Structure I
Amino acid sequence: MTLVVQKPSGAKLLMRQTWAPADTDAAAYIAAVEAADGQALEEKTRKAIDDFVLGCKQDGIWSAIKASCILAGARTLTGALVPLVGAAPTNNNFVSGDYNRKTGLIGNGSTKYLNSNRAANADPTSNFHAAVQLSTVGTGDSRYIGAYSGPGTADDFLSVLGDLRNRSVDTPSNVTVAAGLYGTARTSSTAFTVRSNANTVTGLTSTAVAPGSQNHFVFAQNDRGSAFTPVNSRLAFYSIGESLDLTLLDARVTQLITTFAAVIP
C-alpha cells in the first residue's frame, strides 16, 4: 500500500507501507473495511485480522463460515458492518455511539438488531452452526441470534438464559452463559454441540427439523419477519454456516478480540 504524506512545504512524499496481509481473503476484507472507514487501520490491527483468517484456515473451520461480521476492530460502525464472509447485514437502528472498537456493538433490548441476510435454509438441516462473541451477557429472556419461519419449521436461537435450539422444536438443555463465545453446531440429524462459558458440551440429543426461509437476525431472533426479544448485550463477532469445531472457533475469536484490546489505542 502506498501512503501520501503532505510535507510542510506543500510537496507530497510517497511512503510505502512494508507490511501486507499474507492471506488474500484477509487482505480483501481489510481493504473493504478501510474503504468504509475512510482511513487505514493500524498495522497491528490489520495483522490481528490476518492472523485470525489464517488461523481459521489452518484449523479447517474457515470454509464452514458462510455469513460473519467482526463487530470490532474497524474505526467506524460502517466498517464494522463490512462482512468478513457472505452478505452484508442490514442495520436496524444502530448508531455510531453504540460501537466500540475493542468490545463491539451494543443492543438496546428493544429496537436495535441486524438482519444477517443469511436464510436459515441456506445451510443443511443437519449441518449447521451459529455463534456469537459476547463482550457482555445482557439481561432478560432475550435472544442473541436466530430464526423461526413458523409452525412445522425448525426453531434456531441462542438465548441469554442459556436455553437454545438448533434445528429443533424442543429445548433439550440449558447452559451457563458467560462472556466469550456462545455457539451451537449440529453435526448429525440426532445430535448437536454447544460451546459456552469456555466449555464444550457434545452429544446433546435432538431430532433435526428442516428450517424455513427466514433470515437469521443478530441481537434478536427473527420470528416470521419480526425481531423477537432483542438483546441488550454487546457482541464483538457473529458467525452462521455449516457445522464446525466450536472450541477451535472460540480460541481464534478470543485471540482476535484480546489482541484488539491490546493494540487499538
Structure II
Amino acid sequence: MFQVPAQAYDGWIGRYSTHLAGALIEFAGIEPGSKVLDVGCGPGALSAALVGRVGMSNVYAVDPSQPFVEACRQRLPGVNAIVATAESLPFPDGEFDAALAQLVVNFMSDPEAGVREMARTTRAGGTVAACVWDYGGEMTLLRGFWDAAREVEPVSGEAGDEAAVMKWSGEGDLAELLRLAGLTDVRFGALQVSAPYENFDDLWAPLQSGVGPAGAFYESLDDGGRGELYEAFRRRLGVGDGPFELPARAWAAVGTVAAS
C-alpha cells in the first residue's frame, strides 16, 4: 500500500500532513535544538516541520518504504533518513530527546513494541508522541470514502473500513497504548487540520495509484465498481466541480520516558 511514488501519498493524505506535523510538534512541546526521531516518516512532512523547529542535523527519520525514504532524502538532504521499522529501530538507548510518529502507529505490525522502541531510543525524561486519524468520526476524507465503499461493496467495504480495523484510533486509545509501553505523564487531545482541493477529480486521482488502504480497495474493484465508487464518494462528500476544503481530526497522545 505504501510502496508507491511519494507523489501519490502527497496527493492523498499528504495534503494534510504539513499542518498536522506542526500541530503534533506543538502538542508534544518539542524544544528548539532537540534531537528528534521521526518514526514512519513517509515522504518527509513531519521531518520537514521538525527541521524548522530543531535544525536539519538534529532530525533523524525511518520508514519501511524505500520510495518514501528516498523522497525524504531528496527533499531534506541533511536529514539522516533510513529504511527501518518501528519495531526494530537501529539506534542505541537514549539517543534522542524525543521520538514522534505521525499517522503510523496503527500501521505498525506490533504497535506496543513500536512505541516501546521509540521509548527505548529516547532519553529518560524525553518525549514520545504520536497521532492517528479519527477514522470513525471527523476525518472527513476517509470517513466519506469508507461509507461509499460500504455502499458499493458491503462485505469488502466493511472489512476494509479503517474505523473498524485500525486499533488505537478512538479517543483516548493512543494514551492507553503509551501507558502500556511504559510512558508516564501521558496526556491526549485532538488535532484539527484541513486540506484544499481544486475539484473532486483532484481528490480522486491519487487513489488510482493504489496508495494506502483506500487505494488497495479501489484496486480490488473492476471498472464498473470503480465508477460506482466514484459517484458514491462524491455524493457523500457533497462536493461539486469547483474548489472545496475538507476538515480532518486526528487523536494525539504524548508521554514522558521514565528513568530506568
Structure III
Amino acid sequence: MMTPTGKNPIVFTSGHFDDMRTTDIRFLQEAAKLGSVHALIFSDEAAYKMMGGKTKFPLKERRYFLENVRFIGHTSVIETTNQDQIPFHFTNTDHKKLIWAVREGDVNNEKGAFCADHGITLAVIPESAIAGFPIIENPHKPSRKKVMVSGCFDWVHSGHVRFFEEAAEYGDLYVVVGHDQNLRLLKGEGHPLFTQEERQYWVHAIRFVHTALISSGHGWLDAEPEVVKYKPDIFIVNHDGDKTEKRELFRQMGIEYKVLERKPKRGLTARESSKLRGF
C-alpha cells in the first residue's frame, strides 16, 4: 500500500453502491480521511452485468442515497466495469494527488498496475479498519431551531433519506433511534435486524442529520426522555406515525408538531422498510 501524499488529494472509489450497508459507509468514512471522496457509480447496464442481473435499486435511487452520505464529496456515473476504461476526468494541473481507495478484499494486481501506470496512489482500506460503529462528530454547532424525529430505522433507504431531507428544512435535525428492547416489545421477536448502535451510525451517516441518538424510554413514544432533555422546537412525524396522543402530548409540552406526507424524492420509487426487511 502506498502512502498518500500531496496537497488536497482527491480520493475516488468505484462500485455499484446497490443496497448499501454500514460496512460500505464505514469504508467511505475511512476513505474520506485521505481526502475529498469522489464516487464513480456504475450505470444500470454496467451494474446489471457486474451483479449478474441482481441489482436492487436503479441508478437514480442509488445515486440519491450515495450523494447524501456525509462522507461523499462528489459522484459521477460510469458505463463500464472495466477499470482500464474508467473515464477519469481528474487532472493534476491543480497539483492535487489522486488516490484510488479500495477495500482489502477488492485489491488485485490489475488495480496496482493501473495505478502505477497512471501515477495514482492505491490506498487499501483493511477490513479491520471498518469494524464497529464509531460516533460521528458533527463539526457544525446547532444554529437553527431544533427539529426532532424518531423511529425504528431498521433498514435505512431512500425514503428515510428523503424524510430527513424534508425535516432538516425546518432546522437542525435530531433523530432518535428506537432502542433494541423496545422494538422487540412493540414489533416482536426478530426485530430489529440491526443493533441500536448500528442503526444509530447508519442514520448519522446521512448528511441531513445533525445528531443521532438512541432512545431511552419505552412504548410508543420511547423518545420522550430525549424530547425532555433536548427540548426541540419542532417534532415531526410522517402521516402514518401521526397519533392524537402525540399531538396532545406535544401541545402540552409547548412543542410545535408537524406531519409530513410520506412521498419519495421526485422520480424515485416509494420504499417501505418492512418490505425491504422481508417482514
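Quick note: the coordinates plus some simple rules give every number you see, no bench work behind them. Treat the numbers as computed from the prediction; the structure is a model and nothing was measured. Cβ atoms are built from the backbone, for glycine too; each structure is taken alone.
For distance in nm of label points 7 Å out along Cα→Cβ at positions 30 and 190, the highest value in the series I, II, III is held by structure I. If helix-only ellipticity at 222 nm (-39500 (n - 2.57) for each DSSP H run of 4 or more, over all residues; to 500) is calculated from each of I, II, III, which structure is the one that comes out at -12500? The correct label is II.
A value of 36, 17, 17 was computed for Cα extents along the principal axes in Å, for residues 150-205 alone; which of I, II, III is the source structure? The read-out comes from structure III.
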